[in-house]
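Just so you know, all these numbers are worked out from the coordinates, no wet-lab data involved. Keep in mind the model is a prediction, meaning the values are calculated, not measured.
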Structure P
Amino acid sequence: MIEFRNVSKTYTSILGRSVKAVEDFSLSVAAGEVLGVAGPNGAGKSTLIAMLLGYIKPTAGAITVGGKPPRAYVEDHGVGYLSELINIPPRWRADGALERYAVLSGVPEARLAASVDASVEKLGLEEHRKKSIKALSKGNLQRVGMAQALAEPADVFILDEPTHGLDPVWTQRFRDIVTGLRRPERAVILASHNLDELERLCDRVAIIDHGMLQRVVKTRVSGDDSAATTYRVCVASGAEKVSAAFPGAKAQGNGEFELAGVDLADLNRTLATLMLDGVVVTSIAPAHSALEREFREAVAR
């Protein structure tokens, strides 16, 4: 569906200095896939998105969307796009802004009102639709931006920092929205600093740094990875037995321990023995998610 082939982008400053924003980037995004894009500030995510939308052209390499150059595809088929910074004229009303963006998206006049109503309902903006943009909170403005991105069905959606400013309730609802976007013919790209959200929602996550693709992490895999890692275990009773069973355990207080370099199978066997001995385990979880570990390693390189 989307293909980056050895894509590079170099900017030249007014002083003649060259800056490589993206370098030799190659990646394919299949129809039906939700791809995450993660990286530190200045890693090149915004430049990649700008090229994918056809706003700027690569210095080298090629990008195709549905077999076409990006701008040609956008003009022919449209793309659902949520920008990182939502800049809407402050005097516009929320529903007026959605109507204008729906017109730009090619919604026929006969369906315009219904399209706006559907967007307002989906993003819970009923009580805010008559407010001016400048009167909206950051979270409500983010929902207006999301509403315009989702106004019309498209085969490509690009959402840049979509949960920025959303409260926990709407962060959860956003997950439901992304789940609803999944279609066999559709590609969805989520660019975010929120690794937890990317791990929950995406099939793969591309990690970029210094304009280069560092690695691609599969997030929808089976949970049979037994590599040694660090876990946090919390017990309600029997803390002294945990310390004895795991000599390297670091007590964090309140019955919580950090266990470093523990094989998952060994961890399960030891905890099973401890529970038979009366230890009450209340929780166990990796100290860092798999994606977070991969991200740290990739960026450290």
Structure Q
Amino acid sequence: MEGSPRPLAFAGYKAGMTHIVVMDNRKGSFTYGREIVVPVTILETPPMLACGTRAYVKTSDGLKTLTEAWAENPPKYLDRAFTVPEKFDTANGLKKIEDSLANVAELRMFLATQPKLTKGGRKKPELIEVKIGGGSIKEQFEYAKTILGKEVGFSDVFALGQSVDIVAVTKGKGIQGPVKRWGVRKLSHKSRKTVRGVGSIGGWNPSYVMYSVPRPGQMGFFQRTEYNKQIVKIGDKGSEVTPKGGFIRYGVINGNYVMLKGSVPGPAKRSIIIRHAARAPGPPGTPPEIKFISLESKQSD
């Protein structure tokens, strides 16, 4: 990755969706230069705390941990997520990494969310391990030392107009039948035994049910990745995008937020990981000019 060192991912909380009116800037589009309505998702993205760094070396069995360094005096709320190392010698940990930089293949950061800065009602922070990209290993190490124990903002990781990938856990729908789970057609109303099922689960030979036969089972609550969601807007005043009465099942956004084009997996309040695009369509483009943001209440009548 080119450019200065930076983490390659960030975590936020899904608040909800709304729609905006923008000037279509996609050349070749039938509506180029005209106003169009675009659905968007709002994520609340309070600053994350850089609480540790870890160095990896390359071996014949893949990447192996060399050593790690943790920030001094980490906040107490991190105990809700994991056991914070007690009396860790930060200077000694950083020196071990620095002395072995010639063998280090990757540097990663431990970033923790700060749910106390939101009104979502969550108390337990999310801890994610994020690779540092850009620059040389030595530059990445200097960057890691600089931000260790400090806050990292969303704008420090991503740029406006950039395409990002979304990693999230989808809505859980429990155990469902094949009609809802796989979308198979219902049987005739004269069907024997069942209507919302498959007509046959297979022949006599081979004498087993093939994996391709739609069967009942768990639906939803799976980790999924969606590619190339454009960042339309980044802001620090949540009132600019919060609808009247707040987002359903989330509430009001007061602090930092990001607006993404399209939908995002998962229900409200779920933690969402935003990462640099693995197969970006190109360099960060110019986001469309926003003419109007709908702030009408999302509450049902």
Structure R
Amino acid sequence: MHLEPSDQRATKQRALAELLDAPVEVRAAGPDEHYRTTVRLGVQGDGRLAYRRRSSRQLIGVDSCLIAHPAVEELIAAGRFPGAEDVMIRIGARTGERLVVVGPTAAGAEPGVEGRLIGRDELGAGRRAWIHEEAAGRRWRISAESFFQASPEAAETLVEVVGAALRPLEPGARLLDLYAGVGLFGGSLATGPLMAVEAGPSACADARVNLAGLDARVVRSRVERFRPRRADVVVADPSRRGLGRAVVGLIGRTRADRLALVSCDVAALRRDATALRAGRWRLVSATLVDAFAQTSQVEVVTGWSR
């Protein structure tokens, strides 16, 4: 944060190009401030919300946060959660919907502004809660326990960059979406049969809603246990630990000739790049998507062909 946003991106770009030993494009992904639509916070003794110091449980009270969306900041300022341990706030930036999840229970919580309030104990008992967001020309259901990108602008930028990495995407191409989440990439890009593989039950339920009307099948499975199917193109958006050699081998067995890999950890990307090259994949493109301005975190989309 001691650098201007343009210098932040240039610094990240240089570091990634050195890591991959390849040219790297860079894309901004929306506003540099007040963009984040999901935050997780602790609760101080007076019921006010606070962030945790990095690598610590120590709470740091703040009056404002440079990257939190204004609708999130409203809840941080107005909410009082006596007796709670933690709070997750999730909002739909373009729909205006707000969801507050309080742990372990929402009893006694006062969010201070309009929005859905639910306890973590209620979610554990099977109750469902979600918001909707609009991005990439579609409306997405996103449940309390499902992952979504930091902002709708970040989601749209990633969809655009992933689509470019897969071009030409012919009509009718069979698309395999691994770690599909709520269906963002497959639902935005599929031109033919789509198979979305996701382990999380909440995200799977969302994906079935979000992909309704498409020629799509949602498979609830850990990717490592998924039996490969024939595909023309593959999109993979794994967690911070990356694909790993087993999943690289699985992708190879689909006989796809194009892959778009979305990586949120550059060390994992380097390991995955080594495994992909060993599996006769060729790096075609690398784009740093600056979806987390004011932080050191990045998303990287690499395009591969065989």
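For which of the structures P, Q, R does the calculation of semi-axes √(5λ) of the Cα gyration tensor in Å return 39, 29, 21? Going through each structure in turn, the value belongs to Q.
Here helix-only ellipticity at 222 nm (-39500 (n - 2.57) for each DSSP H run of 4 or more, over all residues; to 500) was calculated and came to -2500; which of the structures P, Q, R was it taken from? The value was obtained from structure Q. Here relative contact order in percent (Cα under 8 Å, 6 or more apart) was calculated and came to 20; which of the structures P, Q, R was it taken from? Considering all the candidates, the number was obtained from P.
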